[in-house]
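J.: In what follows, structures are represented as structure tokens.
Values in this text are rule-based calculations from the coordinates and carry no lab data. Just so it is clear, the model here is predicted, and its values are computed rather than measured. Cβ atoms are built from the backbone, for glycine too; each structure is taken alone.
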Structure P
Amino acid sequence: MQYLSESGRAKVRATAGDCIDDAAIRYPLLRVEQLEASPRSLERPPVARMLRANSPLHIDRVPRAPIYHYHSALDELAPIRPARATMRRFCEHGVVVQRVEPLGGHLTVVATGAPGAMRFLADRFAGEPPVDNCASIPP
């Protein structure tokens, strides 16, 4: 919380009991810059370490199940290029990846991308083959 402005702390408190969809809808198009106590807080060593430890970009294993990857090219928290590189790495190891790049910010896309993710899961449980668009992942 020390890296958040007073407004950022208030927003975190207001959404503490929300599901991610509810939080995203509550503050549509909210940008990190609107929450930070000082510029570039995400680059401060403790925050950067935490983000790196929780990022699939730095895990050397690959999944065995098909992946539905929805990620905005405009995501302010998770840049698209490293995510695309991770999906290409998965593809090189034979993982089927269905990639979708909707418009929006980090939290907005969590909410707007959820219906597609739910369809992806429903299709897998129904025995439908996954869509593989590995060949179309841009650099």
Structure Q
Amino acid sequence: MLLCDAVQVADGKLFILGAGWSLIGPTPSPIGVAIKIDVGWHEAEINHHWELFLVDEDASPVTVETPEGPRPLEVRGDFRVERPTGVPEGSPIDVALALNVGPIPLKSSSRFTWRLVIDGMTEEDWALSFSTRPPLPENL
């Protein structure tokens, strides 16, 4: 997983703009999350479900305003990979996912983490943390 300004998937590849940051703000900014998943050979040809959640430093869900009221910032989807012809048996199979979030107000001087869950499971390294800068001085 990699934080970026924007990301897209085309032809199974990630196209990433402004990547590798861990500090944002203090004004709302777009956030992209580029995700590359290595699916094990034995996990191919099976439906998989993924979820990505944004939590604050207390592990509480970050909420955003929607027409239905405040909702946790979370994204879900499904993927399925087939075993490609010509790939040696036992090789992992790539899946590329792209998430783009428009500018959202986040608390300044705080820490946030995107947490990835696949098929109800997560790993310690399936988390991507970043911080927000302090607020700008009022006289600027």
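J.: 26 is what came out when relative contact order in percent (Cα under 8 Å, 6 or more apart) was calculated for one structure; which of P, Q is it? Intermediate values should be presented prior to the final figure.
T.: Details: P: 26; Q: 33.
Derived from P, not from the others.
J.: Here's another thing I want to ask about it. As an exercise: Cα Rg over 2.2 N^0.38 Å, for residues 23-86 alone, calculated from one structure in P, Q, equals 1.56. Which structure is it?
T.: Working: P: 1.31; Q: 1.56.
Of the structures listed, the value fits Q.
J.: Could you figure out which one of P, Q the value -13000 for helix-only ellipticity at 222 nm (-39500 (n - 2.57) for each DSSP H run of 4 or more, over all residues; to 500) was computed from?
T.: Of the structures listed, the value fits P.
J.: Can you tell which of P, Q yields 0.70 when FRET efficiency 1/(1 + (r/R0)^6) of positions 15 and 47 (r between Cβ atoms, R0 = 30 Å, to 0.05) is derived from it? Could you put the intermediate results ahead of the total?
T.: Values: P: 0.95; Q: 0.70.
Source structure for this number: Q.
J.: Assign the value 14.6, calculated as mean count of other Cβ atoms within 10 Å over residues 111-118, to the correct structure from P, Q.
T.: Answer for the origin of the read-out: P.
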